[in-house]
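Next come the structures, one after another.
Just so you know, all these numbers are worked out from the coordinates, no wet-lab data involved. Computed from a predicted model, the values in this text were never measured in an experiment. Cβ atoms are built from the backbone, for glycine too; each structure is taken alone.
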Structure 1
Amino acid sequence: MSTSDTAVAGPATEPEPAFTRFPDLASRQLGGAVVWANDELFAERENLIKPEEPSYSTYTFGHKGQVYDGWETRRRREPGHDWALIRLGVPGVVHGVIVDTSFFKGNYPPEVSVEGAAVDGHPSPAELNDLKKWIPLVPRSPVRGDHRNAFTVHHEERITHVRLCQYPDGGVARLRVHGHVVPDPFHFTANALDLAALENGGTVVGCSNMFYSSPTNLISPDHARIMGEGWETARRRDDGNDWVAIALAGPGVVRIAELDTSYFLGNAPGWASLHGYDARIGQQPDDAVELLARRRLQPDTRHRFRLPAGPELTHVRLDVYPDGGMARVRLWGALTEPGRDDLVLRWYNLLPAIQVLRVLGGFGLSSTDAEAAVKARPVTDRHDLPEALRAELPL
C-alpha cells in the first residue's frame with residue numbers, strides 16, 4: 001500500500017509491557033468517559049480514550065491550529081497545571097498505565113502524574129474535583145514526546161476513576177489504564193449472567209493467534225459495530241485450528257452460548273466448538289469436557305446454542321476451524337455458590353477502606369462497627385461479612 005503525502009509515521013515500536021495483557025479499563029469501547037478537563041483549547045479531551053491508535057495528518061489546520069488526535073491544552077502563562085478526569089468503563093485494580101504522546105513533539109508535557117479514586121454511584125465533575133482523597137498510581141514523572149510512556153502500577157485496591165495531570169500543559173494522545181476487572185455484585189442477578197463478559201470479570205487467558213485484532217474484543221460490552229471490533233486470526237496454512245481460552249467471572253454452569261460472526265463475511269470460521277474445565281480441582285485444558293460439539297457457522301450471523309446441563313467450570317475454550325474472525329462470545333449461565341462467594345469477597349476485600357466505611361454506613365452500621373469490619377479484612381468466608389451487608393447482597 002502506498003503512503004499518502006499526508007501520512008506521518010508514528011513513534012518507533014517497543015516491546016509491550018507485561019501489564020498490557022490486561023484490558024484497558026478506561027477505553028471508550030468499555031464505556032469509559034473523559035468527564036471533565038480544565039482546558040481543551042487545541043484538542044478535545046474525549047480523544048484520550050478512543051480505542052483506536054492515534055493518527056496524524058500534516059497541514060490539517062483549523063481555526064485553533066494544527067488538528068491533533070489527542071487532548072491538548074493552551075500554553076500556560078500562570079502557575080499551575082492541567083488535568084482531566086476519566087471515569088473507567090469498568091472498575092478494577094490497575095496494573096499499569098500508558099501515557100501516549102504520539103505525534104506531540106514540541107507540545108508534549110515534560111511531566112505527568114496519574115491518580116485514582118473509588119467513588120460510589122455516578123458523581124458529577126464538580127463532586128470529583130471536590131474529592132480530597134486521590135490515590136497516587138503514577139507519581140509525578142518525566143515523559144518523552146512522541147512516545148508510549150509506560151508505567152507499572154503497584155496498588156491493590158479497586159479504582160473507579162482516574163485523574164491525569166500534566167505539568168504544566170501540553171498534549172497527550174491517549175491514556176491507557178490496564179488492569180483486571182472487579183465488578184460490583186450489587187449490579188448482578190443470580191441466574192442470568194454472561195459468565196464470559198469482561199465487565200463481569202471474565203478474562204481472556206490465552207489464544208493461538210491475534211494477528212489482526214485482540215481476543216479481548218470477544219468479551220467486550222455491546223455488539224460489534226465493525227469487523228475491527230472483533231477477534232481475527234491470520235490465515236492458516238497448516239492442518240491446525242485457532243482457539244481462545246476464557247477464565248469465567250467465577251465458577252459457574254453455562255447453559256447458552258452465543259457465537260457472533262457479525263461483519264465477518266468472507267473470513268468467518270467454518271465451524272466452532274466449546275470445551276470447559278474446572279481449574280479449582282486441578283483440571284487443565286487437556287481435561288476439558290465438551291460443551292458444544294463442532295458446529296457449522298454462518299458468516300455475519302449471531303448463533304445461539306442451548307447447552308446441556310453440565311459440570312461447574314472455571315474456564316471455557318472456544319475452538320474455531322480452521323481460522324477466521326468472530327465479533328463476540330457470550331456464555332450465559334449462573335454462578336455456583338462458591339462462584340458467588342468468590343466474586344463478592346474479591347469485591348469487598350479490594351474496596352479502599354474509605355469506600356467500605358461508606359458502604360457499611362449506608363446499611364446502618366455504626367462508625368465503630370464499620371471501622372472494626374475494615375480492620376478485619378481480608379475476609380475469606382462469606383459468613384464473616386457484616387450481617388447487614390450479607391442481607392442486602394443479590395447474589
Structure 2
Amino acid sequence: MSAPRPATVDLASRWLGGTVVAASDESFGDKENLLTPGAPAFEPGRYGNRGEIVDGWETRRRRKGGHDWVIIRLGAPGIISGVTVDTTYFTGNYPEHCAVHACGNEGYPGPDELTGDAADWIEIVPRSPLHGDCENVYTVTDPRRFTHVRLSAYPDGGVARLRVNGEVVPDPRGLEDLTVDLLSQSYGGLVAASSDDYFSAAAALNRPGLARTMGEGWETRRRRDTGNDFVVFRLGFAGRIRRLIVDTSFFRYNASDSVAVVGSAEDHLLTARSSSWQPILPRTRVQPDTRHEFAVQHREPVAAIRLDAFPDGGLSRLRAIGSIDQAARRIAGYRWFNALPAAQAMAVLVAGGIPADDAAELVSGRPLGLSRPEPARSDPPRRGGAADHGALLAILEGRHP
C-alpha cells in the first residue's frame with residue numbers, strides 16, 4: 001500500500017480552476033506557464049520573437065529599480081501550508097529573492113482591485129533567498145483562509161512553476177440546498193491512502209472535470225496475486241450519497257473489471273480493512289471506456305468512502321453525488337467564517353444584513369463556536385436584535401429565516 005497522503009492539495013492548480021490574474025511583466029515567458037500542471041520542460045536552442053522559448057514566467061532585465069510580481073487566483077480557497085517556487089531550468093536568469101503575500105476577497109476582483117490601495121495583502125512568506133534550477137519550498141503557518149496569492153520576484157528573472165499547497169476550506173453558503181459531488185477536491189475531498197499508484201496517482205480520481213487521456217486517471221500495476229486494489233477517500237462534506245459515477249474513460253484494455261464502494265461515518269484514522277465500513281455499492285461489473293452511473297440508497301451520512309477495484313487496472317474519475325449532512329454544514333460554516341481574514345469576514349456579515357458595528361464585534365470575537373446560544377426573549381435587544389442573530393445563523397449554519 002502507498003503511504004498515507006498529507007491532507008493537502010495544490011490550491012492554485014489549473015485542475016481546480018486556478019488562474020493568473022495579472023503580472024508586472026512577461027517579456028520572455030508567459031505568466032500562465034506558472035500554473036501548468038505538469039513538470040517544467042526545456043529544449044535548448046529553440047528561439048522565437050521574444051528570445052529563447054522557456055517553460056515558465058520570465059521578465060525582462062530591470063534597469064530602473066523595483067521588482068516584478070504576479071497575482072494568482074486560487075482555484076480552491078483554503079488554508080495555505082506551503083509554497084513551492086520552482087526555478088527548474090532557470091540557471092543564470094532566476095530572481096535572487098522572492099516573497100509571497102495572500103489575501104481573502106468576496107466575489108471575483110480584477111487586476112485594478114487587487115493592485116489598488118484597498119487590497120489587503122498579508123505576508124505569508126517573507127523575502128527569502130531563491131536558488132536556481134530547483135524547487136524552493138517555503139513553509140506557511142498563517143491559519144487564515146485565502147483566495148489569492150501574490151508572488152514577488154526580486155528584482156526580476158524567471159520562475160517555472162508556482163505551487164500553493166494547503167487544505168481546501170469551501171464556502172458553504174447555499175450548498176445546503178444543493179446536490180453536490182461530496183468527494184470533489186473543490187470541496188476538500190482527499191485521497192487518504194491507496195494500494196498502488198504505479199502508473200498514475202489515485203489523487204486524479206476526485207479532480208474536477210473530465211480526464212482527457214488515460215494519463216489523467218488512476219492506473220495500478222498488473223497484479224499477479226488474488227488481491228485487489230483500493231483507494232480510501234475523505235469526503236469534503238459528510239453527507240448522504242444518492243448516486244455514484246464510476247468513469248473508465250480512455251481505459252480500453254486496462255480498465256478495472258469490477259468495483260465496490262463502502263462508506264464510514266468516521267473520517268480519520270481509517271484503514272482499508274476498518275470494521276466501520278458499510279456497503280454502499282456491491283461488487284459491480286464495469287465496462288472499459290465508459291461513464292457509469294449507479295443509483296444508491298445509503299440512508300446514513302458518510303464522511304469517508306473506500307473504492308475497491310478488482311483486480312487491478314485503471315479508472316478515470318469517481319463522483320459521490322449527494323446532499324450535505326446538516327451537522328457537517330454547520331461545522332463547515334463556522335470553520336470557514338472563523339478562518340476568513342478580518343476584512344473579508346466584515347464584508348460577509350455586512351452583505352448579510354448585519355450592521356457594521358455588530359459585524360465588527362462578531363469579527364473581533366472570533367472564533368465563534370457551534371454552541372452560540374439563541375437570544376432569550378427576556379434579553380434586552382442588541383442593535384439589530386434577533387434579526388441580526390437570524391442573519392448570522394443563515395450565514396454560518398445555512399438556516400433560513
Structure 3
Amino acid sequence: MGSMTLLQAPLGLYLHIPFCSHRCPYCDFFLTVGRPTPRFTDALLQEWDAHTALLEPVPSLATIYLGGGTPGLMDPAELGRLLRTITARKPLVPGAEVTLEVNPSDVTPDAIQRWRDAGVTRLSLGLQSVQTPVLHVLGRGHDEAEARQALERVAGAGFHSFSADLIFGTPGQTLKAMMDDVTAVGSVAPHVSAYCLTWEAGTAFDRMRLRGKLQPISTDEEADRYDAVRDGLRALGFGQYEISSHARQGHSAVHNRRYWAGLPTLGLGPSAVSFLRFEHGSARRFRVKPDLDAYLRGERVLVDEEPYDATAALMDRVFTGLRDLEHGVNLPVLEQEHGATLPAHVEESLRKDLQRNNVECVGERHYRLTRSGVLFADRVMAGVLG
C-alpha cells in the first residue's frame with residue numbers, strides 16, 4: 001500500500017459464503033456443495049483481523065452483504081457470532097443495511113427469527129421463478145409452493161426491506177409464464193432483481209447448449225423480454241434504478257448502489273472482490289484467490305490486483321456509474337473527487353452516444369443511459385474505456 005491512506009468514509013463489507021446444497025446448471029460462481037462450518041467463520045474473522053491496520057481511517061461500516069453460494073445455509077448462531085465480532089471492530093452506521101442471501105427452502109419461521117436476532121435487516125430471496133416447470137429446467141431445489149410460501153413468509157417477517165431474484169429467458173418459458181412470475185413476485189416484494197439467463201462457459205447449461213440439448217433465446221427476443229419485464233414492474237409501481245434492479249420508493253439496495261457509485265467496498269472470503277479508494281484520488285481493486293482449502297488454512301492470496309492512479313480510478317467510476325440509471329455520471333463532480341481530468345476520448349464517446357440517443361444529458365457534462373440505451377449499455381460502457 002505504501003503511504004496511501006484510505007478514504008475516511010464508511011465502508012461496505014461483502015462476505016462471500018461459497019457453500020450451496022447443490023450447484024444449479026447455469027451457475028459459474030465459486031462455491032462448493034456443503035454447509036459453512038465454524039472453521040469457515042473463523043477464517044473470515046482472521047481475514048477481517050488482517051485488514052485492521054489498513055482500515056484504520058475507516059470510521060464505520062455502511063453496509064454488510066452476505067452473498068454466495070447460499071449464506072442462508074449458515075447456522076444462525078454462527079452468523080450472529082460473525083456479525084457481532086465484525087461490528088465490535090468497526091460499528092455499523094445507524095440504520096445500516098445488513099443483507100443475507102437465502103433460498104426458499106431455507107426460509108422457516110424459526111430461521112427468520114434467528115436471522116433477525118443475528119442482526120440481519122434485509123433478505124435477498126433466490127426465487128428465480130414461482131413456477132415448477134421453469135424451476136425444474138433451472139435445476140432449483142424448490143417448487144412453486146415453496147417459492148410462494150417463502151415469499152409470503154419473508155414479506156410478513158418485519159424486515160426493513162427484502163428483494164427477490166427473477167431469471168427470464170429460460171428455455172421453454174413462454175412470455176405469459178414470464179409475466180406471471182413478474183406479477184406474482186412484484187405484487188409482494190418491494191425490490192426485484194431481474195436477470196436474463198446467461199450461458200456461462202463451463203456450466204452444465206453451456207455443455208447442453210453445445211450438444212444441441214438446450215437452445216438459448218435469440219438476442220432480439222432477449223431484448224423484447226427485458227422490455228416486457230421492466231414494463232410489467234413499472235406498472236406495479238417499481239422504478240428501475242440499475243440495469244437489473246427495480247425497487248419501490250425507498251427500497252433500492254444500499255449495498256449494491258455502492259458498487260455503481262464507486263464507493264469503497266471490502267470483500268472477505270474466497271473469490272470476494274474489493275474496491276478501495278484512497279485520499280488523493282487513486283484506488284485499488286483486488287480479489288481473494290478462489291481456493292477454499294487454502295483459505296481455511298489461513299492462506300489468503302490476492303489475485304487480479306489492479307492499482308489505479310487518479311485518472312484510471314476516475315475512468316472506472318464513469319464506467320461503473322453508467323449502470324446507475326437514476327444518477328448517471330456527473331463528470332465535473334467525479335473529476336473534483338479524484339483531482340484528475342477525464343481523457344478527451346471518454347467524453348467524445350459519450351457525446352457520440354448522445355447523438356445515438358443511448359445517453360441523455362441531465363445537466364452540464366452529466367450523462368445517464370436512456371431507456372433505449374440500456375439495451376446497448378455494454379457498448380456504451382466499452383466506449384468509455386476506449
Comparison of 1, 2, 3 - label where mean projected area of the Cα convex hull in nm², for residues 217-256 alone is highest: 1
With distance in nm of label points 7 Å out along Cα→Cβ at positions 49 and 297 derived as 3.0, matching label from 1, 2, 3: 1
Structure with the greatest value (metric distance in nm of label points 7 Å out along Cα→Cβ at positions 265 and 361, set 1, 2, 3): 1
